[in-house]
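Asks: Pasting the structures in now, so scroll down.
What follows is calculated from the coordinates using simple rules that are stated; it is not laboratory data. If you're wondering where the values come from, they're calculated on a predicted model, not measured in any experiment. Cβ atoms are built from the backbone, for glycine too; each structure is taken alone.
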Structure 1
Amino acid sequence: MAPEPLLAPVIDSHCHLDVRDRALHGETRPDPGEMLKLAAAVGVTKVVQIGCDVESARWSVEMAAHHPEVIVGVALHPNEAPRIFADHGQGGLDDAYAAIAELATHDIVRAVGETGLDYYRTEGELRSVQQESFRWHINLAKELNKALVIHDRDSHEDVIAVLESEGAPTKVVFHCFSGDSKMAGYCAERGWFMSFAGVITFKNADSLRAALQVVPDDLVLVETDSPYLTPVPYRGKANGSYLMPLTVRRMAEVRGVAEAELATCLWDNTQRVFGAW
């Protein structure tokens, strides 16, 4: 059952409409058009679809061409780059970079990402491949003047070190922000956007809620990362943009603002990052 509609519309700044997680969905992937309709019915009227490998990026661009409420980000996920390198060597990785670079030139693609570092799943020497992939994506975002969407898992210090050594693009988004209040303050000083997902509703997420409290109004975003990170009380089920009102309402409680006021702020910030559509 969907939650009550929001009092003002919001944008899901990061979702994966193409992902079928068998543990969550079984053998049937939800129809993207139906998922978008469900989302719109509760006030989530636009979404940013993220393609995390070459196949996903192509699918995302093609799908968005038929859905004006959708824009796209494309990249090799931090775990995808070392996988390609391990299976196909540098030549295979270069081919994947070339495909992503071409797709990123489409007008419907407003972001390069999600890229970054993920030390939870990648260890040892392959971390250097991940770091080089991150550097490549940073420079592509700058070359094309598009937002950079960062995946940061168990790698806060190195993500910031690589980003600053390479030179950050004009617009940077820490997707599914997972840092503490100190990191949130650091990002805020540099004008980097921070996007919060259903994790903000979890019982053990006190440090994340503390971080949310210090993010400036003009740098906060919201997302689902669906089909993952389903908010309470639907944990264990597949997430979708239609469940985002639960996250928005918890964020409003934490920040001490009215639901409609926060929703309007989130809408405006998302369009400042990715451009109006």
Structure 2
Amino acid sequence: MSAHHAIDSPAHIRPPAVAGTFYPANPGALRQEIVTYMDGVDPALQNLAGEDGPPIRAIIAPHAGYMYSAPVAASAYTFVRPLHGKIDRVVMIGPSHRVAFVGLVGSSAQAFDTPLGAVPVDVEATRGLKDIPGVHIHDAAHAPEHGLEVHLPLLIHTIGEANQLGYVGFSIVPLLFGEIDDAVVAQALDPFIADEKTLILISSDLSHYHDYQAATAVDRETADAIVNRQADDITPDRACGHTAIRALLRCAQSHGLEVTEVDLRNSGDTAGPRDSVVGYGAFIVR
């Protein structure tokens, strides 16, 4: 079947796992919440995103409940919005939070459902990755995972366009990593980063559960390492998506792409207390 067209059967659609908890399950409420976060982005960033420049090849954005991380994620999606009509596919990579495994895993689903419509999976691209050692299908890891799912409504809002069948106008390659060398993930990413119709999305939070002052300091160091493409400095204690970030930075280095920080805050800045916070960063690669 074509990766960008109809889906054979509802049985092959992955249902939302965290709608109603991480973000609103009601479509109207979800759309309004996303609009609020997008409108809340620093006007200077909004102006910068509207300027001409090299095309965005990838973003790094956080994946917590919307009240905590969406204000920061929206800063990255401000730069994604001008890509509407230009992106056919999004390769999404993040950590597996609920299921432990070895490797980099795709999904056999033909679409991921959301309150805003179903997003088709690029089945052909997913199959092609299975030739890389360590890459395989693991539906049980994808089933409860929030790290990719929370980005789907934001992608639909910025680059999607629902058709009469309820499917949006782009496909995804959803990937979760377990224990795997970042060089393997970089190998999987490399063909996509040169494709101007594909956007790479790395889903990752930064430091976890430090007090506000400590988190601010360590996340500042991590953000500097990301911008300087210092892949070896991105360790598991610095970012839950460390393996994918390292892989992206290696690809960026080899393709001569620059990384720009567009937001850096934590849950103490957005919606939570400051005695134990989670760090959030938004970055663009072009």
Structure 3
Amino acid sequence: MKRGAKLSNVLKDAERLRLSFERYGLSGGTIRFFRKVIYDHYRREGRDLPWRKTRSPYRILVSEVMLQQTRVDRVLRKYPQFIEAFPDLRSLAVAPLKEVLGAWQGLGYNRRAMGLKAIALEAAKSGKGRMPVDSDALRDLPGIGAYTASALRCFAHGRAEPMIETNIRSVFIHFFFHGKTGVSDREIMPLVSRTLDKKDPRKWNYALMDYGVMLKKETSNPGKRSLHYQRQSPFEGSGRQLRGKILKILLAGSRLRQDDLVGQTGADAPRVEAALEGLVRDGLLIKKEGVFNIP
């Protein structure tokens, strides 16, 4: 379908649903039409992603952590390599941080890799090498919040879990909050819960996510009208980029002093010093006798 025709259909569906919602509220007919629109798009253009082909809680966890603030195309390149290097919780739990960061290179936000290893350590210790199923037990693990716990329960175990992430949020704002800004997740969640397809929650949530991806391509991203929307700061020239450069240099096998890293990164000494302090504070580096290294 050509882009102009697709956008026209998207807008027509949104207007039809708006009228139904305003006249009848979230009636059975409104919900059925909403699901039809989402599922029709999923049948035509649903994404074929490797983590959607598994029920492994560990592999789904890896994909969810990788996908945080990272484009799907980058995750598609790294995900199979990471799974090959660390095929299960135990292998990740016992791996040196340096190996984990090496496998993570190219995804950015290296604290996520360290956080993923921390989850593996805790789950391996308290869960006999398995991820828990209970929502509270999942949220007791370091770095797992409400969305990730719901995603694991839904995608690994087929539990009917209402959830909100960036693409799902965009879908509900697009269809149910016409012209409204500052929409909170608290306003959205009752709609998410009532429209949830409890017969096949995995398929439903995947379909919502894919419709949200399409909306961002075809329309002015509805997610920008969320109360929780934050524009990502530019990467080029950022502290994140400098931290990544430093880790990449040290992952190559070097143990270096601050002056050496100033020379190799080409950054000003105060910026390198601040980056190093942050990396040490986050546990990604250790400093001993003026020399920096990955633990």
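Asks: Out of 1, 2, 3, choose the structure whose coordinates give relative contact order in percent (Cα under 8 Å, 6 or more apart) equal to 26 when calculated.
Replies: On the way: 1: 22; 2: 26; 3: 17.
Clearly, the read-out refers to 2.
Asks: Check the numbers for distance in nm of label points 7 Å out along Cα→Cβ at positions 49 and 65 across 1, 2, 3 and tell me which is largest. All intermediate terms of the calculation are to be shown ahead of the outcome.
Replies: Working: 1: 1.1; 2: 2.4; 3: 1.7.
Sorting by distance in nm of label points 7 Å out along Cα→Cβ at positions 49 and 65 in descending order puts 2 first.
Asks: With helix-only ellipticity at 222 nm (-39500 (n - 2.57) for each DSSP H run of 4 or more, over all residues; to 500) coming out at -19500, pick the structure among 1, 2, 3 it was computed from.
Replies: On the way: 1: -14000; 2: -10500; 3: -19500.
Matching structure: 3.
Asks: Right, something else. To test your reading of the models, identify which of 1, 2, 3 gives 4.2 for distance in nm of label points 7 Å out along Cα→Cβ at positions 57 and 233 when calculated. Before the final figure, lay out the partial values.
Replies: Details: 1: 4.2; 2: 2.1; 3: 3.6.
Going through each structure in turn, the value belongs to 1.
Asks: Output the label of whichever structure in 1, 2, 3 has the greatest value of FRET efficiency 1/(1 + (r/R0)^6) of positions 41 and 185 (r between Cβ atoms, R0 = 30 Å, to 0.05). Each step should come with its number before you reach the end.
Replies: Numbers: 1: 0.20; 2: 0.55; 3: 0.85.
Largest value of FRET efficiency 1/(1 + (r/R0)^6) of positions 41 and 185 (r between Cβ atoms, R0 = 30 Å, to 0.05): 3.
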